[in-house]
Structure 1
Amino acid sequence: MAMGSCPTIEVSSIDSMSDQPISIIIKGLQPNQLFTLHSWLLSDNQNTFDCIAQYISNEKGIVSLEKDKSIAGSYIGNKPMGLFWAMQPSLWNKKPHARLAKLDVTTPMVVTITVYNARINSLQKLHSMKMTGKLDSLELASIEINRWFMSPGTKRITFTMEKDGIHGSLFIPPGVGPFPGVITLFGGYPGTMEFKASLLASHGFAALALAYYGVPGLNETFSFEEPNFVLDLGYFERAVNILCKHSQIYSHRGVGIIGLSASSSMILALSVHIEAIKCVIWLSGSIYPVFVSLGYKKNVYKSVPFDGKSFTNFIELGDNRIVSGRYFHPKYNSENRPSNDSVINFYEQSDVAFMFIAGLDDENAPAEFHANEANRLLTKAKHPNFKILRYPGAGHLIEPSYAIHNFLTAQKGLNYFINWGGSKVPHCAAQKDSWQKQIEFLKSNIGGLYGKL
């Protein structure tokens, strides 16, 4: 089909931070032309993720993703960043249900966007056309965009158990410090995941991505199958002390800590015993210890009992086994609560700011119940500084802005798939909203007069 001019894809920035929006405009199309956009990326562990959307150009042969609506594909409507967050694991992958997470934050996530002169209604059809060689002649324009997780000039400092007594990576923002300090923890994923800490550094925080198992010098596993194991919170205290003593970290107002899933109860216990912790952000977890008991000096918080037998009951989907973890948690309610030795009295810490974030469609943990319990306890204690964020349609893995919806994924070390819950559009909207509010909450409660804050 002849074009009035050669189609081009214009973006506001070829290089951008992954949690920041960019504008995308396609020019040089025929007036009122229907076409298909395809976005894809190759993850650090060699899995492909992609997305398609159909648009119709205006009378000038232009489409602006900021202004125009997708009429079909992986998302519908005015979704300016849909080509990024609406991606899903590709049919080309060798194994199903890959999880998209940035494993090497020193390199960008490269997203390729291609314009096709065709009506392609599904990813299945696109992949079929690609296999038969029909796509090549339909390509009108293509561009590569770098989405970064670590801003230029950021310093990355690694810590090891052998040398420092902790395992993690500290990200220090560019510019003149000192900067407020934050610790980020993940849940049942072994080792260190750095992308949240490195992104926080781009917002002016000195952020430590901290591992607590699955690395040399720490426990190899983290499992409810070890009922007598007590996780020593003194390990996290060492990490806090390292932050507070660092010359580039401003800790006069204390430090912040973010915990997801299995680490969520840990950060509540730390707020009770570690004086320097002044801001806590809890995501998708429990207010009681789960999987393991927690200990600090002579204090022990007993892990709540899990229904271990339920782990033999899977949803069968073809050859795959899928588990929804929320059903293994104890069935607590207003009349049935755990014994006192599992209760963490975080709500009594009036000088600590708390934010609780729960997806109301979380299939891995009863996050809504625990967020509601936190609200009840903090309100009863007349706590002066807390926020509860509840997101209908959101699942368990609530990540930074424009991350994809990881709905069903494989997990390292497990022989089944995990159902995290949530629906794509409301989940991704929750990620954008909650990430912005987390940053604002940290700035409000531990930000100083230095650096970017």
Structure 2
Amino acid sequence: MRQAIEAFASEHKLFKPHDHVIAAVSGGADSMAMLWYLYRYSPLQPEVLYLHHHLRREADEEVRFLSRFCHEHELAFHVKHLDVAAWMRQSGAGTQAAARELRYQELDRLMQERQIPLAATAHHGDDQAETLLMRFLRGTPRGEGIPVRRSLAFGTVIRPLLAVSKEDILQFLQHEKIRWCEDSSNQSDVYERNRIRMSVMPVLREENPQLHRAAQSMSEQAALDDSYLMQEAQKQLERFQFSPDSVCFSTKDWQAVPAALQSRVIPLLLNYLNPGMPWGKHHIAVFQRTASGQDASETGTIGSGIQLERSYSHVTLRRAQEAALPPRQIIEPGAVCGAGGFETHGQQGKADATLYADLAALPLIVRTRKDGDRIHTASGTKKLKKLFIDAKIPRKERDRWPIVADSHGTILWVPFLAAAVPPNDPAAPLQEINLTFVSGQGLTAIYN
């Protein structure tokens, strides 16, 4: 393992003699192997950081374990406490995403406090292969997996273990007689990565025992390709006219952008108006569909406060008015309502539902959410706030999500997320209604 890391570090110029480095260490096998290598065999001088998420019962014991280890080896030891639950409420992110974001925030903060512009994490070659597989399964195989370096506000994070496999790490620890802690969550099949690690990776390693090297090679080549294509995408920006609140272009200019670059150009344009958003396949698809549509004029709500408007050959990408949330609208049979106003973040295609509404509670209406909203489903009554949190819908996207209710205020449908059970009054006459919703295009209702 030592030779593989040294060759990898030399190739990527990761180490400089006598550099200090913040080693992010959990106490698990991977991070303990990295810490011992940095301390015993590298030219770097490590300080140890433990990030306490307050999510696992083993965390306090890991802190004590690392405190003893660092005391024995005269290493500086830092513990940072993360309020993952609070960040989930604030950002709308899921547990894993919120924890990851907070980890890098605290790591960057400690690097600045200590004036150490270098940090290291223990991502290894098997992690790389798992990441590429996860991207493939989600339909986003473009680009690198885990980068060798990651830039933060104050410094750089390096991943020296990407050159080695999990098996290499365990053999190294046994040879060096280094103890580590076991994380029980690594055995849970709740997480996608764990399912891939436990069920898929053993099969792939049988086909290729050097899978981790193949994955790292693939990731590095993809990074080179993506870097070049992004440079070419930047050159295409000369076709667009930028103003403080909008970007204008013609359909002819858009058609001249090579198809292979369009999915890279679009996030650049969106980032100009709303930087830092995680623009994905759905946003790109709305942009492409609206910019290339056949109708004389069309408006596409891309999301996150951005709209694309096309009128004949002229196209304008602009910030939507923040206060202009879609109004409450009556759902008329056979008519389209809510076009361009309501949107469902990250959901592609259409949502369909067959509802049974009390005739006395018609007509149906579509509106945005309100405080205290609840829906009665087959699994019980649930607050819409909890529904959005469980579905990992970012808070800023929830205000434009369509809510279908009857005229008495009873919520009947939240497209893509939940439908209410029919009224349980056997004497109440019911109307069967088929609803269809497409994000940015509106909602239609057919009364049977």
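Where a number appears in this text, it was derived from the coordinates with a stated rule and is not lab data. Treat the numbers as computed from the prediction; the structure is a model and nothing was measured. Cβ atoms are built from the backbone, for glycine too; each structure is taken alone.
Here are some notes:
- Structure (1, 2) behind the derived value 1.6 of distance in nm of label points 7 Å out along Cα→Cβ at positions 22 and 158: 2
- Which entry (1, 2) yields the derived value 3.8 for distance in nm of label points 7 Å out along Cα→Cβ at positions 382 and 422: 1
- Entry that produces 45, 15, 8 once semi-axes √(5λ) of the Cα gyration tensor in Å, for residues 110-173 alone is calculated, selected from 1, 2: 1
- When volume of the Cα convex hull per residue in Å³ is computed for each of 1, 2, the one that comes out at 180 is 2.
- Cα Rg over 2.2 N^0.38 Å, for residues 342-389 alone - highest-scoring structure of 1, 2: 2
- Among 1, 2, structure where helix-only ellipticity at 222 nm (-39500 (n - 2.57) for each DSSP H run of 4 or more, over all residues; to 500) as derived comes to -5500: 1
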